[in-house]
Structure 1
Amino acid sequence: MDIQPITLSGAVVRLEPLDARHAEDLSEVATPDLFIYHYPPAEFTPAGWRALIENVRQRPGWCPFAVVLQETGKAIGVTCYLDIQPANRAVEIGFTWIARAYQGTKVNPEMKFLMLRHAFEDQDALRVQIKTDDRNAQSRRAIAKLGAAFEGILRNHMITPDGYHRSTAMFSIIDTEWPSVKANLEARLGHSST
């Protein structure tokens, strides 16, 4: 397993390595309500996004992507591979958010499909985990709908920047489950991968 920055393209979105050129687009679609359970930029301006992008790009074991709408070429969100563990052939998909206007569309299932396919088929992953704040019911439903198995709650898992003791809902997909998860996602997206 050797996860490196790469562009992953689908019919609806393209995931491309996150960098400062995406700051302007992200500042246009990011709103504070998207970050109730997520780490926001210090300010919702292009400068604030450039600072957050640089911070995320410097984190060891992270590979961040801009979620770019194919139709417009504009960035509408962010997602990452993180907690990359080559020795265990394991990785996490996280630090994900998409603009409100694109929630409940094919954007999230397609970007997860692209990342899962790359992890399992190109990187030979044994495990992909996805976790979220236990309070984030919308995110928990979306992760479960992908076909990820709920593994439990990590109680008082982390302290958020505002001091809250966050518990984390943990989900995973393992290599033997990928064919079924893949078929489900292809059906949701109305296409077949080749």
Structure 2
Amino acid sequence: MAEGAAPVWFIDANILAGAARRQVLLALAGAGLIRVRWSEQVLAETGHAHARIIDAKPGRRDGAGEAAQLVTALDAACPEAMTDDAAMAAITVDAKLPDRGDAHIIQGALASQAPLIVTENLRDFPAKILTPMGLSAQSADRSYEAVCKADPQSAREALTAAAGRMRIDPARFAGAMRRAGLKRSAGFFAG
């Protein structure tokens, strides 16, 4: 894919908190197939959600500590992803959103010139509100599938490398993707 041609996505915290969705996202970004953007608030929400996930599992793990490590790792993996807080604050979202607390996602997408919001909370981002702003929202699975179809070879290589980093074989990684609701993109990956 030509430099600069990779689509720009603004990522909601619900994509980053779970391991499979996050690993696929980072693999595709690392391969240069997408450019990701997020904000300080998105990373804070990711940390809180990740801590809840860890704390709900049996055993004596430190949810808050692991969440802090995750946020640091995300920032290090994609340092260009952070959207400028001042640019976001300069944008006013007057639209009546289903969840007013999601206005920061729209501000981040607009400030980072990311026409696509990748989220699992599609009902919170209705097309009738986003379209006039030049934005759209799509699930992780639909978004990943589109990238896989656009450059199948590079996507398979990226996902295979992600499986290797997780120390699991591609078939198990595809299974983890399916369990995370990434059925379309897992089907592509599994062949």
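Rule-based calculations on the coordinates, nothing more; no lab input. Everything numeric in this text was worked out from a predicted model, so none of it was measured. Cβ atoms are built from the backbone, for glycine too; each structure is taken alone.
Quick check: 1.2 is what I get for distance in nm of label points 7 Å out along Cα→Cβ at positions 34 and 130, calculated from one of 1, 2. Which structure matches? Of the structures listed, the value fits 2.
To test your reading of the models, identify which of 1, 2 gives 11.2 for Kirkwood radius over Cα pairs in Å, for residues 114-153 alone when calculated.
Numbers: 1: 11.2; 2: 10.8.
Among 1, 2, the structure yielding 11.2 for Kirkwood radius over Cα pairs in Å, for residues 114-153 alone is 1.
Look at mean count of other Cβ atoms within 10 Å over residues 50-57 for each of 1, 2: the largest one is in 1.
The maximum of FRET efficiency 1/(1 + (r/R0)^6) of positions 90 and 178 (r between Cβ atoms, R0 = 35 Å, to 0.05) over structures 1, 2, that is, the highest value, falls on 1. Can you spot which of 1, 2 the value 1.28 was calculated from, given it is Cα Rg over 2.2 N^0.38 Å, for residues 58-145 alone? Checking each candidate, the match is 2. Computing helix-only ellipticity at 222 nm (-39500 (n - 2.57) for each DSSP H run of 4 or more, over all residues; to 500) across structures 1, 2 gives -16500 for structure 2.
For structures 1, 2, calculate distance in nm of label points 7 Å out along Cα→Cβ at positions 42 and 74 and state which one comes out highest. Mind dumping the intermediate values first?
Details: 1: 2.7; 2: 0.8.
Structure 1 gives the largest value of distance in nm of label points 7 Å out along Cα→Cβ at positions 42 and 74 among 1, 2.
The value 21.9 for mean count of other Cβ atoms within 10 Å over residues 18-25 was derived from one model only; which of 1, 2 is it?
Numbers: 1: 18.8; 2: 21.9.
This value belongs to structure 2.
Calculating relative contact order in percent (Cα under 8 Å, 6 or more apart) for structures 1, 2 picks out 2 as the one with the greatest value.
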